[in-house]
Structure P
Amino acid sequence: MIEDIKKDAADRMQKSVMALNSAMAKIRAGRAHVSLLDHVVVPYYGADVPLSQVANVGVEDARTLTVTPWEKPMLSVVEKAIMTSDLGVNPSSAGMTIRIPIPPLTEERRRDLVKVAKADAEGARIAIRNIRRDANSTLKELLKEKEISEDEERGAEEVIQKLTDEGIKQVEEVLNEKETDLMEV
């Protein structure tokens with residue numbers, strides 16, 4: 001029973017770190033990366049589908065992404081979807097390829113993106129602490145119902161605290177990596 005609580009807490013904390021990693025991938029660092037377009041959806045035969053399902057996305061150079069739709073009629077639809085996304089980029093099409101130049105970030109924009117990254121990291125830390133609280137309250141309930149002893153509860157709480165510390169350490173590592181990446185010119 002205690003092992004289930006520990007495993008559940010560890011899994012949920014790991015998912016929080018993974019969610020933070022995906023949130024950080026969406027914050028652009030001034031370099032072209034295909035994950036910048038992951039959240040762009042395109043209307044395709046009446047349904048909204050991710051861009052990667054209707055086109056090939058690639059990196060041409062450090063400042064340019066290329067998008068090549070698989071069907072010729074999709075060219076203008078894909079271009080419009082990229083324009084209306086919240087990326088703030090101006091795609092231009094040449095033949096069957098859409099080129100997306102990624103403008104360099106200003107110092108002020110870099111600082112704003114660092115603030116966004118810190119806010120995302122704080123959200124992940126809060127989620128991890130909430131998971132710790134849930135696990136500890138479950139342990140307290142088991143103790144109250146006399147299904148576990150006080151020593152077992154204390155030992156399990158220590159393990160959960162170690163998991164929490166490890167999860168928060170991972171969050172800090174992800175944040176520091178992204179902050180370094182953003183402030184790099």
Structure Q
Amino acid sequence: MNSQEMKTVVFAGGCFWCVEHDLRAVPGVIDAASGYSGGDTPNPDYYNHKDHREAVQVTYDPAVVSFKKLCQFFLDHIDPTDPAGQFHDRGESYKTAIYYKDKEERDNALGLINELDESALFAPFKIAVQVLPETTFYKAEDYHQNYADKNIMHYTNYAKASGRIQFVANTCAVRDQKHIQWKD
């Protein structure tokens with residue numbers, strides 16, 4: 001496949017190690033890179049990204065996986081109801097977002113958020129994921145890339161202790177019990 005056929009999307013879902021790790025497992029994902037997005041500070045780094053969110057830029061093959069399917073997967077692997085961060089990570093840098101490039105992506109993302117709210121999967125809570133125009137994505141330092149594979153024990157302990165792994169498992173169980181599935 002040539003690079004003209006690949007597409008990218010950026011997601012902010014709390015700890016970029018966790019979001020990157022999960023999205024790498026999706027068939028059709030070519031690469032997932034941890035980084036920073038959404039702020040005004042040029043060239044942010046781990047110690048200076050307070051106005052940016054930790055984010056992951058996903059490069060994918062649209063012939064294998066669609067933007068919409070990636071958004072569904074993302075929404076299933078975060079707590080979409082938390083407006084103040086994700087799990088142990090709190091504050092602006094850890095708030096959730098789907099960044100869109102055009103009206104079609106924006107409409108797809110907003111439609112999925114509406115569908116999730118209407119499903120009552122998280123009732124009485126409402127979906128708090130923001131849908132924002134894509135901004136410059138700044139790749140994080142090398143030691144953050146593919147962190148879960150390079151630091152297996154630390155990553156596994158972090159993901160478990162944060163509550164993320166249990167939350168995702170519980171959400172899947174509730175989906176099964178209530179027979180709630182994505183429409184498409």
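Details
- Look at mean projected area of the Cα convex hull in nm² for each of P, Q: the largest one is in P.
- Structure responsible for -11000, with helix-only ellipticity at 222 nm (-39500 (n - 2.57) for each DSSP H run of 4 or more, over all residues; to 500) calculated and labels P, Q on offer: Q
- Origin of the value 4.7, where distance in nm of label points 7 Å out along Cα→Cβ at positions 63 and 135 was derived from one of P, Q: P
- Computed 1.27 for Cα Rg over 2.2 N^0.38 Å, for residues 127-174 alone - originating structure among P, Q: P
- Per distance in nm of label points 7 Å out along Cα→Cβ at positions 23 and 95, the highest-valued of structures P, Q: P
- Among P, Q, which structure scores highest (criterion: mean count of other Cβ atoms within 10 Å over residues 71-78): Q
- Comparison of P, Q - label where mean projected area of the Cα convex hull in nm², for residues 7-86 alone is highest: P
- Of the structures P, Q, the one that 60 was derived from, the read-out being percent of Cα pairs over 22 Å apart, for residues 55-158 alone: P
We did not get these values from a lab; they are worked out from the coordinates using the rules stated. Here the structure is a predicted model, which is why all the values come from computation and not from measurement. Cβ atoms are built from the backbone, for glycine too; each structure is taken alone.
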